[in-house]
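Taken together, the values in this text are just the output of simple stated rules run on the coordinates, not laboratory data. All values reported here derive from a predicted model rather than from experimental measurement. Cβ atoms are built from the backbone, for glycine too; each structure is taken alone.
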Structure P
Amino acid sequence: MCKAEQKKRKIWKLVLTGGPCGGKTTGQARLSTFFENLGWKVYRVPETATVLLGGGVNFGDLPAYAAIEFQENLLRTMIQIENTFFSLAEASDRNCLVICDRGTMDASAFVSKEQWDEILARNGCDEVSIRDNRYHQVVHMVTSAKGAHEFYSIVDHATRKEGLEEARDRDTGAAEAWIGHPYVDVMDNSTDFETKINRLISAVATKMGIDIGDRLKVNSRKVKFAVNLPLPQDSAFPNFRDFEVVHHYLQTTSRNMQSRLRKRGRMGKWSFIHTIRKQVSGQVIEVKTPLTHRDYTHLLDQQDPLHFTVNKIRRCFLYNNQYFQLDIYKDPCHPRCKGLMLLETYTTLEPAQLINTLPSFLNIDQEVTGDPAFSMFNLSLRDDWTNNKKFCHRLSDDEDDDNEAIQEAHERLEAVHRKSSVADLLGNPPPVYCTPTNIQHTSI
């Protein structure tokens, strides 16, 4: 098959993780049927732990040194099995979905952070490579022991022995193992099981950029909130990962399209993404493409000189079964971005319900979803917003010189800054960041 044909194909590497009795097995089967009906080739990577435990291994009976060795061998075996399926997908002439029943980071939930770091070092691995760059998406299927305990069962499952409390602990451990991956979706038990599976399929299709119409519509949306200073102490957060994130906007020929590069990493290890945001038939869609470092460097030549480079610390954490990202803008940046913090999550909850799930330890100001005053595109503009033809109210080919609306956007942004400035007067300066911190081990 020629290289041009290979580039047209899509290969999507998906991890299904979660606690026991969360719907992973059913989810795999339904995902397979759905995408096979679309003409895709679907590979299902078996759960390595189940293969090994099904051979008579009782993890609870292993001495400490043997348990650590078991997790290391499990990681090696998993990587080899997955690589076999990844190679088959690369060789195929069809679009391929590779569903991994758990992934590399799941092994980290059964050893300490120090032991995990030693395992990675002995095997020449790092978390950015085996988590962020290895898989396109992670979906966590919350155990029925959380929120639907009447449906929890260990019957007819050869390797499932956990009671309700242990199942909940395992679920939390699996969720925390993947903190830091850029694309994590959490399927909780706020709906019936059939809807939960439909939410899973919809989440995967949406991330892949596949239009499935109303067939599985579940009303999931991205929401964004402004957060006022001061930033709480690290101990106030649940387990989290900090990443350095750098965005570059690229030049485009149309007002109805935006193009940007993202470099994201920690400890000198990076992943690279090219995002094109455009309007199609009145609907805004985003297409994200993973890049090699070489491709990223070449695309940097197209950087738009009318935009600043955007530098952030991105803090990822789980709270109330919601996956949150807190973006903390840092220097060098335009003065309008100094001290700015924005919180994002995906949810199917109604606004009144969502408020009760937001992190109580953050000083959340207001929802700013879709507000051009808090659009990264506008925040990164070098020139003032007034009379700035680059200011984007919405993706459109039409010229839009609504200076009154621009002034109102400026005032909304300034209002958030004024509230944060009160913290400065009280002796709480905005945070200064240089490099990402390590994961914090505090309770959720």
Structure Q
Amino acid sequence: MSRRAFCIVCRAAALAMAAACLATGVAAESDGLSDGDDMIWLASGERLRGKLEAFQPGEGVVWRHPDIQEPLPFDSSQILRIRLGQRPSTIPRYSFPCRVRLANQDELEGELAGLDASHLILETWYAGTLRIPRAMAARLIPVVLNPRIVFEGPTSLDGWTMGNAVAAGVESNAWTYSQGALVATASGSIARDVKLPDIASIDFDLSWSTYLHLAIALYADSLQPINLSLKDEAPDFGGFYSLQLNANIVNILTVKKGVPLNSLGIGIVPGLEGKTTAHVTIRTHKPERAVYLYLDGTLVKQWRDTADTLGKGTCLRFVNQGPNPLRLSNLVVSEWDGRLENPNPIVQNITNDVVRLLNRDVVAGTLTAFNQGNFKIAAAYGVLDIPIGRIEEIQLATGPRGPVPTSPGEMRANFHKRGYLTLKLEGWEDNKFVATHAILGRLKIKPAAFRLLDWKPVTVQ
């Protein structure tokens, strides 16, 4: 196929898909994909659904479109990003799951299998056994074992309540269910009593068209939306937090009847206005009146409430505040043990490993071993055995290391829940990516581990 013919076919496929999306009134990135579909965004502005079949040296990505007989090759220079649909995978239940933050800020998760003077050993289901040089591992963060999940879905509209139209431009049937997601096609709300724990973690994937305008009511006791400008005229309701995500601005409003609205503080998220997808994590600590917001695994804002705002509600309410389509999927609400990753920058050139415990004690020394869930640390006052369950975070000694090298053509592969790896794709073997990582070396990685491949990543801070 000639280059000109190839471009014409691609444009025709893209136009056909766009027309189908307009006919249904839902943007492609919001509801144009089934769970198994992939989506590719090209630098030319075109966008194609289909399936990533391989990555070939010299050709780049090999793409299969359902309306085109021949596979389509795309050089990496043509690609902005690829969103990967769900792929079959078997994820083991780890005994000692950890996240490892590398010196270049990459982050990956797996089973901590051991450590010695030179390496951390991480077992992963997606890339096998990884030996990570200690000098290039910045942080080690234990992951909570099997937190109690109070809600996981959605699987239908059952149990969800559509909000009444409480203001002009708001619709009472703005939300639908499609292919494992709640989809808003207009301004309106949907709510559920998820029995939100006092100390909770709320995770979901979000995609939207044009601009993001979403409000999330936390600890509400009403399934119906509240018109904030007329809240004191509404039927009685308990106090709640309204988490606002608008373009690149995040904010929390405290909402309580008879008390003026109050902002707990506005945050700016550079680059968010240019994105159309994000993995959102909200962590709430009701006893401490604290809320933490993560986007794509990065803490972007934390709030503390000095007033006694919250009532006894346990509902979540999502309000699409704009007319643009929005898609919410993979919602998991679980208990949280209060572990909070240290948001401070990694201290450079430290000579000791620093262990921060859940009780906020700090132990400095040298980690010498990890065996059956216990770390052995040689501290100034003796050798200690510390169970992994007591540890919030470990910052590993860095020494005088230099910058991590980079290579032309690298891209960012984002994991499903959080974290990413900066990779240079080199090939395809046994239905796995073959890639080189500046710290981990040559890898063979299952595509099922990733949700987004980004050749032009926007760093959210």
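One of P, Q was used to calculate Rg and Dmax of the Cα atoms in Å, giving 23.5, 73; which? Computing Rg and Dmax of the Cα atoms in Å on every structure in P, Q gives 23.5, 73 only for Q. Structures P, Q were shown, and mean count of other Cβ atoms within 10 Å over residues 172-179 at 16.6 was computed from Q. Looking at structures P, Q, which one was helix-only ellipticity at 222 nm (-39500 (n - 2.57) for each DSSP H run of 4 or more, over all residues; to 500) calculated from, given that it came out as -2000? Answer by label: Q. Each of structures P, Q was scored by mean count of other Cβ atoms within 10 Å over residues 228-235; the highest score is held by P. When distance in nm of label points 7 Å out along Cα→Cβ at positions 44 and 100 is computed across structures P, Q, the figure 1.8 traces back to P. Between structures P, Q, the greatest calculated value of distance in nm of label points 7 Å out along Cα→Cβ at positions 196 and 260 is seen in P. From P, Q, which structure was distance in nm of label points 7 Å out along Cα→Cβ at positions 324 and 372 = 3.0 calculated on? This value belongs to structure P.
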